[in-house]
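Each value in this text was obtained by applying a stated rule to the coordinates, not by laboratory testing. Quick caveat: nothing in here was measured; it's all calculated off a predicted structure. Cβ atoms are built from the backbone, for glycine too; each structure is taken alone.
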Structure P
Amino acid sequence: MSSGAGVQGLVTVGVLAVLARLLTPADFGSVSAAMLVINLSLLLSQGFVGPALVQHPRLRGAHVETALSLSMLGAGLLCALLWAFAPAVAGALQVRSLTAIMRVLVWILPIQGLSAVADALLRRDLQFRTVAAIRMISFALGYGAVGIAVAVLGGGLWALVAANASQAALNTALLLSRKPHAFRFRVHRKELGELLSFTGGFSLGRIGNYAAVNGDYLVVVRWLGVTALGLYERAYQLMAAPATLVGQVLDDVLFPAMAQIQTERQRVAVAYRRCVAGVALLTLPLSALALVLAPEIVRVLLGPRWADVTAPFRVLVLGTLFRTSYKISDSLTRALGAVYRRAWRQWSYAALVIGGGIVGQRWGITGVAWVVLFALLVNFVLTAHLGTRLVGMGWREYVTAHGPALRAAGVVGVAAFATATAARTLGTPAGGVLGLTLAGTAAVLGAVWFSNADWLLGRDGLWLRERLGGFCMTALRRARPARAVVGGAS
């Protein structure tokens, strides 16, 4: 699954780079504004189905029927409401083109509603490799290939509309082919109560998290316009790419796995500490590297007309650890059933993002980025407080787990700054600065690694290295490429 996540990350960056050269910031901003509404509706109609089905200890067919019925009922109702009120939403956000865009994209709701149960059942069965492969294939072929093709033909923002719709359709088709189930629409009262008993606090937390993660987008499009949203979203997407990649893989694995050992708190505590340390080791050095190379990253990946992305990207990249690490605490909270205790923290996070964003927008998208960075830090502390209390871990142990990552980030930051400064002084083009800095930093990091791995990685990092090494060897022996999923699906 880790290799699949790596491929997905490369595909995501590649698609972003191509589309950024074919479309304008306003194109991205207009469709992103519509997807804000669509994704919130998906959360309201289907967001509770997956976790409830994964968490339930004794799942029966009646639970599946009830979940499917509620998912489709909610999707159909919201689809109709959004289609009817699209002009009102467009007026509220002050985006004229939003009405037509939303009336196409609302059909994503019933399309994805069909596969909500299949997705949850795959996760319950710990079929993470299948889920990851389906996610990657649907993005690469549904979003990437379709979006690029329509953009090349001059489709403008409709290339992104087609990309989102195609991705949803392909994702649903692949999920249903891999996990077929009976399509009986019936709501069972007892099973409904059991599902809702878990999803109440979880849904509150998820909605709060959605408001926090997307509240800055709402502020930017409402007060600064679609072009500003297109620029800001690219900055956030570049920052969040490693965070989303690492966090999603860990979330997919941790939530079901921790749910299965939720009564063995000592094992959960060890797993939590190792994940915290592992995430820090992966994200802090990347943040240091991105902070130094921000101008070159933006120019090489997005092109020269996206230069205004550099400043907010540099601010946001300081919060990569905060953005990633809180997902671990989220997984822990859901696995141990403390969803109500997490909900108020999510809403506090959301209030900081939205309220602070309204103030920060006076200084443009960089001002919004600084507010979001502060909100990420506060949320990181709040979720860490909850996570450590749930597993009985002290703050000293939690902070100490980040020590090796801070050392690694220091090594990477110093090496990258020295190499990049020398390359820029010599007038090296952006691509050359990027390549030379990556090579020089890798050489320095490798030398430190082989000379004193204990100091660089710490006990949890060494454990992670052994696990990853074993995983890679097993993967090579099995030689099971992701395309096997496609073959099985057909």
Structure Q
Amino acid sequence: MNFTLSFSELMPLAPVMIVALTAIIVMILTAIKRNHNLIATVSVIGLNLALLNILFTLFTGSQISPNVMNLFMVDAFGLFYQVIILIAALACCTLSHAYIETYKDNREELYLLMLISVSGAMLMVTSSHFASFFISLELMSIPVYGLIAYTYQRGKSLEAGIKYLVLSATASAMLLMGMAYVYSVLGSLSFAGQVDDMFWALTKSQDPQLMMALQSYIPQFGEKLTTVFGILGLGLIISAVAFKLSLAPFHKWTPDVYAGAPAPIATFLATVAKVAMIGLFVRYLLSSGVIGIESIKTILIVIAVLSILIGNMLAVKQVNLKRILAYSSIAHFGYLFLAVVTTSFLSLTSVSLYVLTYVLTTIGAFGAVALMSSPYNNNDEAESLADYRGLFWRRPVLTATLTVMMLSLAGIPLTAGFIGKFMLIMTVVSEAHWFFAAMIIVGSGIGLYYYLRVMIVMYMTPPDTPRIDADKHWGQKVGGIMVLLAALAVLVIGVYPDPVIAMANQAQLIAPLHIVLQ
């Protein structure tokens, strides 16, 4: 591998470098003088600059060499997922500002940890090599341990941080062992393995003979991984990925960690961390040809079905809103896995669109919880459904916002969630996977029950003295504005989805199997 680099060769990673530079500036400013408002402002400016850089690249059609050191593939797919990550990170930063405003301990380090984690997440979605896969994953994960336990005076927060640290470290060990087994079979750490040279030649020349050679080789590539060590390695990798995405049966940590983490950090876990992992995993499946192995497909289908059933069934009996949203996220990524297994050209578009709609909706839902929850102004976070009883009569606009998010999560028409689920169902039906379509519909039906339960509670007769309430001027804070913008985006996409569908359709992946599917 050639590590001789010029600065121009690193330019595709400019957005990541902007976020990393912002983290360094935040570190220096914190060392000079602690100023919460200044640090939050600098963090948001840095994230916005990175976002503008990506949007400029996407909309001007700037030609960049996608391959960086044979470790990263900065294609339209990676840039699209980086945009989603940055939008979610901006939301988490703005929600955190109001949340820890009255925190009695140091506040500035929260933004530093968040920026470092975001830079790792952005690298993850462009990784095309096991080395960059693992390093970027750890760069994202390690700051999250501190973020979850940041409000350590709350016993739940510290417990959640330690729990996630132990379990996540175990998953990382499984991932490393899986990579070692796969390397022992293939002799390559690149996702594309032994088709690497052929694949790169094809992306440059579009030679029909190379295309035919690639098509004929991909089944052989899958056969090499059907050995005992190959299947064992892939099984360990899939288990680690399923843990990071909180898919069944690796989901047990999710409700406890989401409930214990500060509300803005639970938002971060549900959006940034999961978007990075699903983007990376989709790239790996289509770059390596692993998705073509029938036994691996079966494993992914079983994980998806279990996630849909377990996630929805366990959410039904919950009375804690953060736990409801945690179990709901398990089910939503089960739906996504069914589309991934479909392995059609349309499936990538539907997966990307669903990820975008899920993130916008989750920002709004967890954002409302964050606005209700400042444990330093109230007794505790607004977790219990009882805390939301009669909220409409006290905070009607916030209630309307949370109602829109619940409807979107349920997949009700005229919301972004409906567009996402409709595209998923259309994808699986187009490939005649009727069972997949039935599972998505059944899961959505079960989900409708507990989403409606949340809405009904908010419109009930309010208690005489509410235990916890949002600030009267919540809509004038940056976090409140972000939640209102998320609600507006959910409604606009639900009514006029064409622009985002076009964006998702253009976010194509440069990978051997995806090129063959075209």
- prompt: For distance in nm of label points 7 Å out along Cα→Cβ at positions 49 and 433, which of the structures P, Q scores highest?
  reply: P
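Matching task: 22.1, 76 is the computed value of Rg and Dmax of the Cα atoms in Å. Pick the structure from P, Q.
This figure was derived from Q.
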task: Supply the structure label, taken from P, Q, corresponding to distance in nm of label points 7 Å out along Cα→Cβ at positions 417 and 441 with the calculated value 1.9.
output: Q
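Ranked on distance in nm of label points 7 Å out along Cα→Cβ at positions 41 and 241, which label among P, Q comes first with the largest value?
Result for distance in nm of label points 7 Å out along Cα→Cβ at positions 41 and 241 over P, Q: largest is Q.
Tell me which structure, out of P, Q, gives -28500 once helix-only ellipticity at 222 nm (-39500 (n - 2.57) for each DSSP H run of 4 or more, over all residues; to 500) is calculated.
P
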